[in-house]
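Each reported figure results from applying straightforward, stated rules to the coordinates on display, with no laboratory input. Since this is a predicted model, take the numbers as computed values, not measurements. Cβ atoms are built from the backbone, for glycine too; each structure is taken alone.
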Structure P
Amino acid sequence: MTDIHSFDPAWEGIRPLIEKVWGYCDANDISAKTVTLKVKYANFTQITRSKTTAMPFGSFFDLEDTVKSLLEAIFPVSRGIRLLGVTLSSLERKSAEREPPQLLLFT
């Protein structure tokens, strides 16, 4: 395995992780408001970047777009990336009784 130095291989590596966390939450009727991107570099230093939204992520594509923007913000990198991770937090149970989310005027 080699270190990652450009966006495209990083994106290819992170997409299955996004699918996995979204699939778990979807299967367990859980929604999240915060996504965190974890990046560990070749020298084993690590950074995290997160984004919290006003409403829980409504679709896989919303989550994917948010992770993509977090990932794009760290490039170009001066040292190789050894490990990438995605976590969701600010979790809540989805409820059939909950009112539909109010649409946001500004994003």
Structure Q
Amino acid sequence: MEFPSEEALMAIGTVQEFEGFDTEIYDAVCQKVNFPDDWPDGLLYHAAGPAESGGMRITDQWQSAEQFQRFMETKIQPAVQEVFSERGTEPAGPPKTTIFEIHSTAHTHA
């Protein structure tokens, strides 16, 4: 078992629900921003998968809310617009986003 680092204790978590997304659109957006090869500054953890209600759910851990916001505004939002434009449609709107201060993290090396 590993104890949280000081960095993790100051980090934030995000949960986002993207309506109108599927894995194909998610992959296209990732390709536009060259993720994960061009790892965003401040991103510590990322997971994505289909949401029960449809769309995609993305969970991240960031060093700061500012780094998360900058990445969303400068990379993700333009890439989402471009991907939907290429498909001749519009996104359903901005993702439903929850941001929370991380109290603790734990993980195992399996």
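If distance in nm of label points 7 Å out along Cα→Cβ at positions 14 and 86 comes out at 0.9 when worked out from the coordinates, which of P, Q was used? Derived from P, not from the others.
Each of P, Q could give log10 I(q)/I(0) by the Debye sum over Cα atoms at q = 0.17, 0.22 Å⁻¹, but the derived value -0.80, -1.18 comes from P. Source structure of the calculated read-out (distance in nm of label points 7 Å out along Cα→Cβ at positions 54 and 78, 3.1) within P, Q: Q. Determine which structure produced the value 13.0 for mean count of other Cβ atoms within 10 Å over residues 22-29, calculated from the coordinates; the candidates are P, Q. Label of the source structure: P. For which of P, Q does helix-only ellipticity at 222 nm (-39500 (n - 2.57) for each DSSP H run of 4 or more, over all residues; to 500), calculated from the coordinates, equal -7500? Checking each candidate, the match is Q. Highest-scoring entry among P, Q, by relative contact order in percent (Cα under 8 Å, 6 or more apart), is Q.
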